[in-house]
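Below are structures written as structure tokens.
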Structure I
Amino acid sequence: MTTPTPMPPSTLTTLSTYTACDISDALLALSLPHGGFIPDLSPVSPPASATPLIALASTLLYLPLTPPPPASTPSPAPPSNIPAGSHWTDLVPEDTILIQAGPVSHAAMLGGILAMRLKYRGVKAVIAHGRVRDVGEIREVELPVWSLGTSTVGSGGGVKAHAVDVAVEVGGVRVRAGDVVVADPGNGVVVIPAERVGEVLALLPGLGEADRRVKEAVAGGMGVAEAFKRFRK
């Protein structure tokens, strides 16, 4: 289990002035796969503000209740680190955005009771790469949640929590505890590897200025190809 390393609040504050699209542009410029974007997620319990939520990642790996045949498993799962008699909701660090990963099944990864506990413990949001249920209850406790879809079936109907704060892969994007998650209600969810945050911050102002010039030129009648040629390098 990896404990997220604190990041200066000013870093997250600066990142919060940009959209998830801006940050993906920077990650693509750094040749990060998929621009850090986790596809197909929708905010089933949107935050109160349209401003992107930004926080360090914590992770939760689910496994199927019925283990698949060994030949179908590309790599072994890490050992479980959830102590006997404990519940994973008590192990998620406060002020993080929880990334839930595992097999996408008919069962939900998150429901109303779990959301209530996470909210009480100070978790900022949940990104469920699977289904959630009790959407009304989740919205009542005002926990922002993104998911691939919904279900009426609890997690006991198909998956089990296995390990917290281990490296996971969601939608082709690798996420580790301590990476930066940008959950943008309008555009989507992007993950910045912790070790690339400085490079992203260095690129964002220049990319933003280039886009500003392109928009200004196109609004003035210039063709898109010419505007890109002039202002995007």
Structure II
Amino acid sequence: MTPPAETTGPAPKPTLALEQPVSRGDRVRDVIQAAILDTRLPQGTPLVERELSAMLGVSKTPIREALKQLQSSGLVVSTAYQGMRVRVLDAAIVREVTDARLAVEPQALHLAIATRGASELDEARQLLRRTEALVTSENTAELSVTNRAFHRCLYAACGNDLLIDFLDKLQALSMFIATAGWHVRATYDQELAEHRQLLDAFERGDGESAATILRHHISTAAEGTLQALDQDTES
């Protein structure tokens, strides 16, 4: 969770690759985001356009576009003296994101259930099956993306564009917080079980239970990451 320690020689460069030659910023963004989430690009790593361009075999234009998107999402920060870097996670941002989600996401979920009533959510069931496969593979980057897609599938059912947009803006940092915690203590199975409970409550139209499960789910995940940050600080 802390920036990599300084060494006497240059650190080895991470291996990044696009599955096929593309020049679109969103595809480049996804590759860089995955490298941040699985720590191929550790926290505090400088993000140099020239180096990323060479790694991915694209021009600087989509790299620049991707970095702007990642900065907007919160995964990348920029300073006048250090340029673009991968964000270093701290307790303050974990608490801010957690508080924001707790204030809004359970309410959006409750509204979604009140609007839909008891009904099946096929997309969410498919995402749960995808999560089960990823848990065994321990692909943390893809697992975090799938987890966030599951959460979005539930809260987006509320139909309130303002709530949806607010929560969408927290997606990337929520993934960052989750994967940071997983690198210290893998809680995939526990979170998968909570997702099953959450979807069961959603599909039977029990808004109160679903909101309660979600609050517990968000809070316990954040507590795990905060404990990991405390351990890093003490060590």
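No lab work stands behind these numbers, since they all come straight from the coordinates. None of the values given here were measured: they were computed from a predicted structure. Cβ atoms are built from the backbone, for glycine too; each structure is taken alone.
Between structures I, II, the greatest calculated value of distance in nm of label points 7 Å out along Cα→Cβ at positions 118 and 142 is seen in II.
Once relative contact order in percent (Cα under 8 Å, 6 or more apart) is evaluated on every structure in I, II, the highest one turns out to be I.
Work out the source of 62, 42, 33 here, i.e. which of I, II gives that when Cα extents along the principal axes in Å is computed. Among I, II, the structure yielding 62, 42, 33 for Cα extents along the principal axes in Å is I. Upon calculation of helix-only ellipticity at 222 nm (-39500 (n - 2.57) for each DSSP H run of 4 or more, over all residues; to 500) from the atomic coordinates, which of the structures I, II produces -8000? It was calculated from structure I. Looking across I, II, the calculation of FRET efficiency 1/(1 + (r/R0)^6) of positions 86 and 198 (r between Cβ atoms, R0 = 35 Å, to 0.05) that yields 0.45 traces back to I. Computing distance in nm of label points 7 Å out along Cα→Cβ at positions 54 and 150 across structures I, II gives 4.1 for structure II.
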